[in-house]
Structure I
Amino acid sequence: MLKAHFDSTASSIAPRLRDDGCVLLDAAGLRSLTSLDVKALESLRSSWSSLPPDPHLRDGGSYRRRRHACFLVHPTHPAQATLERVPPRAHYQPVDYNALHGGFERWFEPIDASVIASPAWSQLVVSLGVSFAGAFAGASGLRAVNRWHVEAHQFRIDCAGGVGRPTPEGAHRDGVDFVAVVLVERHAVKGGETRVFEADGPNGIRFTLREPFSALLLDDARVVHETSPIQPENPQQQDGFRDTLVLTYRAAGFQAPT
C-alpha cells in the first residue's frame, strides 16, 4: 500500500521500496541515507541558477531549464562503491515511456564539472545507488546489481510565462529500475503536487515536496508518477521556480534507440 508519509530515517529504505514501490524522505531522512550534512547538500544548490533552456520542449513552452550527465555506479561492495562519469551522451526514452518527448535523442548541456567534482555529489549519487541495489537484490527472483547506469538531470521549472510544467508528458514511468527525485529549492510558487499511482492497481498518493533536500524514491516498474503545474504565488511577480535533481538508475544499460 502506498503511503504519503515522510520518513526521517533511512533504515527501512530497501524493504519499503520492495513492499510499497515508493519512499518519501524528509531532509533529515536524505541526510541519514547519504551521510551528508546540511552544509554539504547546500553547497550544490547554487549551480541550479546557471541552467540553460531546455531546447526540446514540444509543447511550445519555455519554462524548463536543465543540464544532464551520465555515470556508472558499482554498488556490489558498498564501502568501496565509486562514481564513474561516462562520456557525454544523449538522453533517450522510447515513446512507450514518454509519448511527448520519446523516440528521439535529446542532447543537453552537461552538468558543470565543479558540481560533479564535489564530494557531496558523489556521495549522494553513490549512496542512492547502494540503497537501490539493496532493494533490487532483495526482491524475490531478482539478481544482484553489479553496475548501475545512472542519468542525472538538473531541472529548473519557472513561472515566467505564467505557468510551469514539471512533467509535461503527464503520468509516466521512465523505463529504468529506480528513480530519485530530490527537491533542491522551491521559491514563490504554488502547485507542484506530486502524484504516485500503482502501475497495475487502483491506489495512489498525493503530496507536495516543500522542504529543500526532501526526496521521493521510486521503483519505476511498479509505479507511475507526475507533478502538477506550478504558478506564481503572487500573480504580480513571476520570478517563482522549482528546482529538482532527478537521478535514474538502470541495470541493463543506458536507454538508446534500437
Structure II
Amino acid sequence: MDQLGQKTALVLGATGGIGSAVATRLSDAGWTVRALHRNAVDASQSRPGWDWRQGDALSASDVLAAAEGADLIVHAVNPPGYRNWGELVLPMIESSIAAARATGATILLPGTIYNFGLDTFPVLVEDSPQNPVTAKGRIRAEMERRLEEAAADGVRVLIVRAGDFFGPGAANNWFSQGMVRPGRPARSVVYPGRRGTGHQWAYIPDVAETMLRLVERRDELPTFAVFHMRGVWDGDGTAMIGAIGRAQGFATRVWTFP
C-alpha cells in the first residue's frame, strides 16, 4: 500500500491476455498497477498510466525490487510461445514466492486444468487429485505444490482455475493461436477435440472480474485459496464454432485437431 493508502499490485505478464485484463480491472477499481517487463520503455507505450519497471520475472532480485510495498503479486507470466517450460516456469514462480514472502503480498495465479489427469473425471473440483499425464501438466502441478507449501509458511495465495481463454487482447491462448487466425475472417476453424466432446471456455473479461472480486475479499479467504470458475461450457463442441459463424455472417469449415 502506498503513502496515500492506495493498494498496489505488481503484475508479471502485464502485456499478456489475462495479465493485461486483470491489471486493467485492478486499475479501474482504484489500485496502483506496477508492471515488470524486460523492455519497460516500449511496453509503457501501450498503458502509460501504469508504473512500468524494468526487469525479468526470472530474476528474484528484480521481482523483489518491483514488489516493494505491493499488496498483490499477479503471477500471469508464461514463457513466450509456450516454449521452454521445463527451464523457465518454476524459477519464475520461485521469484514471486520469494517476493511475497519478503513483502507480505498475496500471490494471485491464473490457474489451468493442465495439472489434472483422466482420473478426475467426470467432474473437476478444487481439491481433485493432481495426476497429470503431460509434461506441462506436471510443471503446473508442481507450481501449485510450491505455492501451497509457501502458504503453509504464511504466504497468502489465491488460485483461480478456468478453461481455455478467449476474448479481447487474448493473444496467447488456444482460441487465437489454434482455432482462428487473429485479424482474418475465420473461413475455417481448427477445433481442438473430437466432435461430440465438450469443452470449457473462459471469457477473459469475466475471468478478470472474478479475480478482482476474490482479491478484494482476500482477507476473508484461507491462506491457500483455490477456486474453479464455471466459465462457458460447450457441451458437444459445436457452440463455439456456431458462434464464430454467426458473428461473421457465414458458415465456417471445421478441421479437427487430434
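Since every read-out is calculated from the coordinates, none of them should be taken as a lab result. A quick note: this is a predicted structure, and the numbers were derived from the prediction, not measured. Cβ atoms are built from the backbone, for glycine too; each structure is taken alone.
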Structure with the greatest value (metric relative contact order in percent (Cα under 8 Å, 6 or more apart), set I, II): I
Top of I, II by volume of the Cα convex hull per residue in Å³, for residues 184-223 alone, largest first: II
Of the structures I, II, the one that 13.4 was derived from, the read-out being mean count of other Cβ atoms within 10 Å over residues 56-63: I
Answer label among I, II for the case where helix-only ellipticity at 222 nm (-39500 (n - 2.57) for each DSSP H run of 4 or more, over all residues; to 500), calculated from the coordinates, equals -10000: II
Comparison of I, II - label where distance in nm of label points 7 Å out along Cα→Cβ at positions 136 and 152 is highest: II
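Say we calculate percent of Cα pairs over 23 Å apart for every structure; which of I, II gives the highest result?
Checked I, II; max of percent of Cα pairs over 23 Å apart sits with II.
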